[in-house]
Structure 1
Amino acid sequence: MSQDLLESFEGGIATLTMNRPEARNAFTREMMDGLSKALPRLAVDPAVRLVVVTGAGNAFCAGGDVKSFAKNAAGAPVTMSFDTKVADLRVRMDVARWLHEMPKPTLAVIPGAAAGAGLSVALACDLRIAADDAKLTTAFSKIGLSGDFGGSYFLNYLVGAAKAREMYFTGQVISGAEAARIGLVNRAVPAAQLADAARAWAAELAALPTVAVGYMKRNLNTALHGSLSDVLDSEAMHMVRTFETEDHKGAAVAFVEKRPPKFNGR
């Protein structure tokens, strides 16, 4: 794996750290390739109970590297066809789908700037915790772009259509504290407390019944675009499946015996 993306694993928690602090962790091809390879692998690894995405230093991710955009704009014309460019970008954007759909909870830890596609990646995660002074912005309108990595989809259901349009059209910058107030992130804490708060929450999430959480994600994702009948079908199927898990059977016994359950993700 490129040093632009670091991976660590401890206590069931896989952490992917975007690692270009000198550039506020702006994306590189190597970083995106690393995420594209890591997420499908972590999604099926039974030892992984939670995937954390964060950035090194004092930023989450500034999105695309605008300096490289400017350099390309001033250089020789790129010979790649329009359709090839679209297909290439679409493949990289599947990072957002993996974070949103993988059968494991995903958590974005946002220590500072999350902009453009970087914000989109944070929004693709199931849950978000941010420093209260972090700066979050869609940013695309500032450089004449329309947006990618699913931000249009996630913002609409997190903050509503009107607020999503305002954030996209104007590129307004909001703080982590404001993001928590409007429901864009789940929690905002003082920057000095972020590492400890994120670590504690990650441990809590990793201790959940992972199989059941994965099915909860499917039900909730179905509810975003499906009918009530679609959701009832999904819930019925997944409820029956979770009845057969070791986690459920052990937890039922623990409940009767009045002791805390211990989940093993099976």
Structure 2
Amino acid sequence: MLSKRIIPCLDVRDGKLTKGIKFKDNVDIGDPVETAKIYYEQGADEIVFYDITASHEGRSIMLKVVEKVAAQIFIPFSVGGGISSIEDMRAVLLAGAEKISINSAAVKNPSLISEGAEAFGSQCIVVGMDVLNVPVSSQIPSGYEVVIHGGRKPMGIDALWWAQEVEKLGAGEICLNSIDADGTKEGYELTLTRLIAENVRIPVIASGGAGHPEHMVEAVSKGKASAALIASIIHYGEWSIPEIKKYMHNQGVKVRLVW
């Protein structure tokens, strides 16, 4: 059995680490370069970096910040935000990322997934999905709708259909973020996580809502996720990565321990 991964998420706005709740009311909380180094030294399995306003503002990602983070860590590094072409992907990889995360651009141009997978390999292509719980309808039979531009634009696309579609197009992984749970620290949206994880063959990263290590245990057991994305729980010093992993290990979850 593969170890379950714990992945700190660095949301970056104007070059600063930021955090919001349900994609709103973001506040700046630190320096992403220093924070990434700390999480690497604590034993993070990967680091995810999102330039959260790049797509909405119609600009490219901040490559200088990506380069500075990449120079401080020696674990898989996934970068997203404002990536809308093969050229953007190449620039991010050359800046030091191992994985490219595409979200809004993939919804608007699905061929970007297959083109990226062909150019750089499926293992490099992570499709981020921001999902909102909505009433069940003929258009959204799962009750979960894909939203883009940092939660600003509902797309009328069913999340389960889209997850299966991105797998067919060649994505190597899905990062599944519940807008309803994001930043609440009340736990992941397990119904959504399990729905997607059980209906695709590629790894699914649970995202949105972690407030206690038990939530990570639930995400990888009840939610069937391969990894858990975390932010507030470590950004505000409530738990450290070694403490989280030790808790998960004691609950019978296989993780890469850092003592």
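Here, each number is a calculation from the coordinates, and none is a lab measurement. Everything quoted here is computed from the prediction, not taken from an experiment. Cβ atoms are built from the backbone, for glycine too; each structure is taken alone.
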Suppose distance in nm of label points 7 Å out along Cα→Cβ at positions 15 and 247 works out to 3.5; of 1, 2, which structure was it derived from? 2
Assuming 2.7 is distance in nm of label points 7 Å out along Cα→Cβ at positions 103 and 135 as calculated from a single structure, say which of 1, 2 it is. 2
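Given a value of 1.4 for distance in nm of label points 7 Å out along Cα→Cβ at positions 7 and 231, point me to the structure among 1, 2 it was derived from. List each step's numbers first, then the result.
Details: 1: 3.5; 2: 1.4.
Corresponding structure: 2.
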For which of the structures 1, 2 does the calculation of mean projected area of the Cα convex hull in nm², for residues 95-166 alone return 5.1? 2
Tell me which of 1, 2 gives 16.6, 50 when you compute Rg and Dmax of the Cα atoms in Å. 2
Comparing distance in nm of label points 7 Å out along Cα→Cβ at positions 183 and 223 across structures 1, 2, the largest value goes to 2
Given 3.9 for distance in nm of label points 7 Å out along Cα→Cβ at positions 119 and 191, calculated: source structure among 1, 2: 2
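Hey, helix-only ellipticity at 222 nm (-39500 (n - 2.57) for each DSSP H run of 4 or more, over all residues; to 500) derived from one of 1, 2 reads -9500; which structure? The partial results should precede the final answer.
Numbers: 1: -15500; 2: -9500.
For helix-only ellipticity at 222 nm (-39500 (n - 2.57) for each DSSP H run of 4 or more, over all residues; to 500), the value -9500 is produced by structure 2.
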